[in-house]
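Please find the structures below.
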Structure 1
């Protein structure tokens, strides 16, 4: 069993007015990763629908140098209508994300939650919001 000490949150880097379905993500990742499937463990669509394209027991393909010990979550969006970085999470995505993080923190209580942009060597805005809100939330929960 893998030792998970990190949960990495990503955005799909797609405009808030453009659909990016799980099928589109699968096609893009298969092209990018030579038909090895979606690199994230979880994908949250705008309507809050949660997909689990990769089992947690499998090493992901979402954060170079961090995949072996992390779980990758991606939400649909991250760019405004003009293609600029923006927190585009819908209320449904926020609710699904929090429920998923509760479950993951229960399974992996020592795992830190970070945005992709917070990892050393990453030079992008992904996930286009501060994950501090989740670290604060879980810091205030008594075991």
Structure 2
């Protein structure tokens, strides 16, 4: 396992055209298993997902997001496809689906970028257009450590 710095930038635009952006910079871990890159990091109050760990499985042409803890979710992002899941919170569960219009994964040697464009629906109702940009870089060691 390698220590990495994960920067997650998200932008969403709702039906009234209002845009909201959020950025999280956090420590994470990277490892490889069966040729697939895995990135894990803890969410924070900033994302509203405190007490949740996010796992990203990075494949060549798609991404699987798994959340565990206070929030539970498993979502696949594949270009041109719709993916449904049950989003489980401490307050109850809701059906969620994403229609992914684009996925770009450029990752090698423990660093890289992921970009995902998708439409979000909750309980069958369109919510927003979204762009998720994730940058992963190996944490630089200092003082010989």
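Observations on the structure shown:
- Among candidates 1, 2, the computation of helix-only ellipticity at 222 nm (-39500 (n - 2.57) for each DSSP H run of 4 or more, over all residues; to 500) that gave -8000 used structure 1.
- Comparison of 1, 2 - label where relative contact order in percent (Cα under 8 Å, 6 or more apart) is highest: 1
- Label whose coordinates, when distance in nm of label points 7 Å out along Cα→Cβ at positions 33 and 121 is calculated, return 1.7 (choices 1, 2): 1
- Comparing distance in nm of label points 7 Å out along Cα→Cβ at positions 17 and 129 across structures 1, 2, the highest figure is found for 1.
- At a computed 26, 17, 15 (semi-axes √(5λ) of the Cα gyration tensor in Å), which of 1, 2: 2
- Here distance in nm of label points 7 Å out along Cα→Cβ at positions 65 and 89 was derived from just one of the structures 1, 2, and that gives 1.5; the source is 2.
- Value 5, 20, 25, 24, 15, 9, 2, 0, calculated as P(r) over Cα pairs in 5 Å bins from 0, in percent, for residues 49-104 alone, assigned to which of 1, 2: 2
Throughout, read-outs are computed from the coordinates displayed, never taken from laboratory work. Nothing here was measured: the structure is a model prediction, and the numbers come from that model. Cβ atoms are built from the backbone, for glycine too; each structure is taken alone.
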